[in-house]
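Where a number appears in this text, it was derived from the coordinates with a stated rule and is not lab data. These numbers come from a predicted model, not from an experiment. Cβ atoms are built from the backbone, for glycine too; each structure is taken alone.
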Structure P
Amino acid sequence: WGWDDFLEISELESSKYLKDDSIRIRCSISILLPATVKEFRLRENPIIAFPPTNINNDLKRLLESGNGCDVVFEVDDQKFNAHKSILAARSPVFNALFFGSLSDPNVKCVPIQDMDPHVFKGLLEFVYCDELSGEVYGSMHQSLFVAADRYDFNQLKIHCQNKLYQGICVETVASILLMAEMTNSSVLKSACLEYITCSENIEEVMETEGFRYIAENHPQL
């Protein structure tokens with residue numbers, strides 16, 4: 001090891017640096033020590049569980065408070081405040097009504113025909129919260145299914161369809177069948193026809209007022 005080309009021996013012997021066959025060299029030496037890394041540990045911190053979303057409750061409070069509402073629906077003698085952007089995001093029909101190419105951007109009041117106020121209230125609640133209050137029961141699911149079909153609100157249709165499917169019985173099958181025919185609900189229609197044609201149910205169903213109404217006014221069913 002060393003520097004082979006540092007100095008020729010002949011040059012050293014003839015230089016003034018060589019005295020009494022010895023030479024003194026002054027140099028600086030650097031020694032590289034291994035790097036030392038100090039280990040640092042964070043203090044243990046308990047993991048905070050991410051809380052479940054409460055957006056449904058937040059939107060429900062928003063609907064009930066009326067804050068920021070920019071449209072009013074008139075249903076019979078009752079008025080319901082709502083937010084165009086939320087309705088448009090949930091329903092293609094509302095989106096076309098408020099933001100479509102033929103929509104009126106200045107519309108502030110929308111009259112609703114042929115719908116019970118309680119049904120429209122339930123529709124709004126589901127639009128905002130994805131759930132129905134305890135006030136909704138029985139035949140009201142049929143009206144809500146029709147309303148959901150009217151505004152192309154598929155989530156509510158599925159919710160009501162499941163409730164109606166579970167509620168098919170002698171007393172309800174005729175009205176559900178008629179509603180299914182009006183809204184092109186093949187699932188409910190098939191379920192009702194299967195129930196009616198069952199040998200255990202057909203005689204009782206035929207005696208109901210609903211079945212007689214269908215036989216007289218909708219014999220094609």
Structure Q
Amino acid sequence: LKYPKDAECSVGSVYTKMWNADYYPQGCPPSSLITLNFGATKKNKTPMQLTWTDGGIRPPHPEIIPANDDIGGPGSYNGVLMIGEKGIISTNINDSSPLTPKLYLYNGETEFGPETEKMPEPEYGHQRKWVDACKAGFNSKEHLELTSSFDYAGPMTETVLMGNLAIRSYMLRKENAKGNLDFFARKKLLWDGENMKITNLEDANQFVTRQYREGWKI
């Protein structure tokens with residue numbers, strides 16, 4: 001996948017006054033639903049949509065997964081659904097327990113994958129390997145041995161931050177002539193990844209970057 005083409009969201013609100021949602025720009029909303037759309041690539045022949053939910057919001061239970069089966073992890077608390085043309089893979093996330101993927105095909109077949117153990121930790125921990133790779137540089141032996149190398153983790157982090165960009169933009173508001181607040185930025189944001197810019201809402205670009213201090217010296 002390359003950069004998302006666009007991002008949009010809806011968020012939960014907190015009310016301490018009737019009909020007026022509170023505004024806390026310093027923090028995050030209590031819940032959110034984020035949608036990112038990706039275009040087709042040479043490896044991925046069709047467009048793909050990624051949906052993120054949090055704060056107690058969960059996706060609808062797919063029809064082909066039995067109602068009493070968990071979706072994602074135990075208790076349907078956390079996890080991933082990969083919805084394809086032939087079926088759905090449901091799995092937990094590898095936080096403190098082994099991965100337990102389950103495949104549900106639209107033809108009725110079901111397959112449960114073996115538990116996948118965590119990868120062994122390096123002698124001094126993954127943080128030390130990250131520092132060693134930073135010092136050795138891009139495409140170094142240390143870089144290529146990382147389990148999540150910079151060329152993968154960098155674009156992935158930028159993709160995740162697109163969700164934050166959508167949320168912060170969604171919460172923007174301006175006072176109108178009547179003294180009421182207008183939510184003017186609640187729209188799909190079109191993203192130009194190569195130039196790191198939202199193209200259809202200039203106010204959103206204030207969240208893309210900032211003035212950073214100088215980096216650490218080695």
Out of P, Q, which has the highest value for distance in nm of label points 7 Å out along Cα→Cβ at positions 30 and 166?
P
Mean count of other Cβ atoms within 10 Å over residues 46-53, calculated, reads 12.4; among P, Q the input was structure Q
Hey, helix-only ellipticity at 222 nm (-39500 (n - 2.57) for each DSSP H run of 4 or more, over all residues; to 500) derived from one of P, Q reads -5500; which structure?
Q
Where is FRET efficiency 1/(1 + (r/R0)^6) of positions 14 and 54 (r between Cβ atoms, R0 = 41 Å, to 0.05) largest, in which of P, Q?
Q
If you rank structures P, Q by relative contact order in percent (Cα under 8 Å, 6 or more apart), the highest one is Q
If you rank structures P, Q by percent of Cα pairs over 31 Å apart, which sits at the top with the largest value?
P
Given a value of 3.3 for distance in nm of label points 7 Å out along Cα→Cβ at positions 110 and 190, point me to the structure among P, Q it was derived from.
P
To test your reading of the models, identify which of P, Q gives 12.2 for distance in nm of label points 7 Å out along Cα→Cβ at positions 22 and 182 when calculated.
P
